[in-house]
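Listed next: structures, encoded as C-alpha cells.
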Structure 1
Amino acid sequence: MEAHAGDRIVVRSTHQGEPERIGEVVGCTEPGGAPPYRVRWQPDGHEGLFYPAGTATVLRAGTARG
C-alpha cells in the first residue's frame with residue numbers, strides 16, 4: 001500500500017452493520033509512501049498512527065469517491 005499526505009484512507013468493516021472508517025493521511029514516515037501513516041479520523045478528528053490491513057483502501061487526493 002502507498003499513501004501520501006492528503007490521500008484518504010477508507011477502512012471497511014469486517015462486521016455487518018458497523019460503519020466504515022474514513023480518515024485523511026496527514027503524514028507519512030517513509031518517503032516512498034509506505035506505512036505507517038499518521039491519519040486524522042472522521043468525524044472527531046483524532047489522529048494516530050495507522051498500519052493498514054486487508055480492508056483498507058487509499059483514495060488519492062483529488063479523487064472523487066464513487
Structure 2
Amino acid sequence: MISYDNLWNVMREKGISQYSLIKDYHISPAQITRLKRNESVSTHTVEVFCRILDCEVGDIMQYIPDGE
C-alpha cells in the first residue's frame with residue numbers, strides 16, 4: 001500500500017492548506033480526497049505536489065508492505 005500520510009505533515013510545515021491547493025494551485029478536491037484515502041493517483045499528480053511543496057517523492061509518500 002502507498003500511504004500519503006507524510007503529505008499532510010509536509011503541507012503543514014510549508015504552510016500550504018487544502019484550501020490553498022484548491023484555490024491557488026487548482027488542485028481538484030477529488031484528488032485531495034483520493035490522497036486522504038491513500039487511493040492511487042497518477043505520477044503526474046505526485047509530481048505536481050512535489051513541485052508545489054518543493055520536496056521529493058519520498059517526502060510525501062511511503063510504501064507500506066501488506067500486513068503491516
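No lab work stands behind these numbers, since they all come straight from the coordinates. Predicted model, so just to flag it, every value in this text is computed and none were measured. Cβ atoms are built from the backbone, for glycine too; each structure is taken alone.
Some points to look at:
- When volume of the Cα convex hull per residue in Å³ is worked out for each of 1, 2, structure 1 gives the greatest result.
- Calculated for structures 1, 2, relative contact order in percent (Cα under 8 Å, 6 or more apart) is largest in 2.
- If helix-only ellipticity at 222 nm (-39500 (n - 2.57) for each DSSP H run of 4 or more, over all residues; to 500) is computed and equals -15000, the structure in 1, 2: 2
- Origin of the derived value 1.3 (distance in nm of label points 7 Å out along Cα→Cβ at positions 8 and 32; candidates 1, 2): 2
- Entry that produces 0.5 once distance in nm of label points 7 Å out along Cα→Cβ at positions 24 and 40 is calculated, selected from 1, 2: 1
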